[in-house]
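Right after this note come the structures.
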Structure 1
Amino acid sequence: MTAEVSNPLVSVYLEMREELVRFLTARLGDRATAEDVNQELFVRLRLGQVSGDIASPRAYVYKAAYNAANEYERARRRQTVRDNAWVDSTTEKVGADTISNDVDAERALEAKHRLRVLTKALSELPPKCREVFTMCRLQELGHREVANTLGISTKTVEKHMTTALKYLMGKSREIH
């Protein structure tokens, strides 16, 4: 005797398989999902060990199908919550648009290359020019603050900044 025949619940399931698919389709709203849940139900019934006699095997199988559908829906909701949390943590909303914070590999490599080229170009600037640029752009100090700190005029700060920016912009164009 095969397992299906020796297990009365599997025999009942096999008799009502199409009926269960219709039931699950109505419950889940999608025939493909209903087929998947129905297959899971079959595996559970086939492997399940039920102790004692079951008064109404058809009702038992329907209740098992109902429970399987509920478990599927709970798992789907948990997955939706996880997916939404992931999207929220890796994107930003700008108006109605969602923008990913992830940078693709090609853009990341390009940015690293540009950073290396510009860092090298910055090191090629004359020391005072590099110092002025660093204080203005990286430390975000105003021209007057830089001039006071270095003991130079604001006009000299502006000249150093112009020199640095022209040189760095030229190097930046060479990258492309």
Structure 2
Amino acid sequence: MVFERDLGDGLTLALRTPVLAHTVHALAAANLDRLKLWEPWAHAFDPSGPDETWDRMQLQEYIDKTAIPTVVMRNGRPLGAVSARIDRYTGTGSIGYWLDAAAEGQGIAQRACRTLIDDMLSDGIARVEIRTAAHNARSIRLAERLGFEREGTLRSALPVGDERHDLAVYGLVA
């Protein structure tokens, strides 16, 4: 199983494998306070160690062509994750992403997302979505830089810890 894309400047997008699980897990744990602001999964995250069941499930979804779970790397060191979910029946996909705080603001997420979007579109996916908290300015700016259009807001649709946030839906059509 090989998935690797060169993003330039020492950056690569690599398949998330069990070999990378511990370093990606440690990176998520180091960024947990900020990830809890936006990510529902961060509230159930166990900092004590990676969930090997989840990693195996992600790889099985990659084999089944329903997900592309990747890690953004700089010179072999993980910086975060950018992943795609794919619904082959409807021909749609979605992108999710997070980066280490020190890697933000450098265009890395944009390059990684663009690469996965291009892969999905060239594989016949007709529509890609980004769903983000309606007040997550960084994520909204990224969606817009990638050419996505805001299509609407789902009120109170994103459970984040004990709160519910409005969810902005951005779409890109092939």
Structure 3
Amino acid sequence: MTLVYSQDMPLGSKMPSFQLKDPDGRVFDSDALFGSKGLLVVFTCNHCPYAGAQWPRLVRLAEEFKSRGIATVAINSNIHPDYPEDAPLAMKQKAAELKLKFPYLVDDTQQVARDFAAQCTPDPYLFDQAGRLVYHGRIDDNWKTEEGVTRQELREAMEALVHDAPPLEGQSPSMGCSIKWRE
């Protein structure tokens, strides 16, 4: 496990468009995923302990903010023969286990991760309805345990977006396992 931090992406950056399939082969177009207020895109996977610890928090945020106009999509770019825990079948099992109500998509070419400059799992990006970046950083300030969380930055950013408030100042990078690149 190699710990890396997300790369800085300037606020206001336009979201790269994509078309990806879920593990069942259904195609999702990024332009059709947006809610009335925006879209949360999270690069994640099954095997990473950082991602694993934060999956439940992500699921709850997605459920809470869906009715408030922010849709969510998870993307797995760790489609690599050395990581069978992240294969599409395992993704399907993880989605069922977590009772996901948002798409968990397969980035089998890893091109979407490259287009976003995603580095780690989890790596969240929050876009407004116009597809402009308003938040790119960590979910909260304690990846290990929810009990230790003192600041929920992603929640704050989602609240700001829902209320048409300015983006958060001083966004902290996400951290997690590196995406397992196939060179």
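Odds and ends about this structure:
- Label whose coordinates, when P(r) over Cα pairs in 10 Å bins from 0, in percent is calculated, return 8, 20, 13, 12, 9, 8, 9, 11, 7, 2, 0 (choices 1, 2, 3): 1
- Identity of the structure behind 32 (criterion: relative contact order in percent (Cα under 8 Å, 6 or more apart), calculated), options 1, 2, 3: 3
- Ranking 1, 2, 3 by distance in nm of label points 7 Å out along Cα→Cβ at positions 18 and 106, the structure that comes out highest: 1
- Value 4.1, calculated as distance in nm of label points 7 Å out along Cα→Cβ at positions 82 and 162, assigned to which of 1, 2, 3: 3
Taken together, the values in this text are just the output of simple stated rules run on the coordinates, not laboratory data. Computed from a predicted structure; not experimentally measured. Cβ atoms are built from the backbone, for glycine too; each structure is taken alone.
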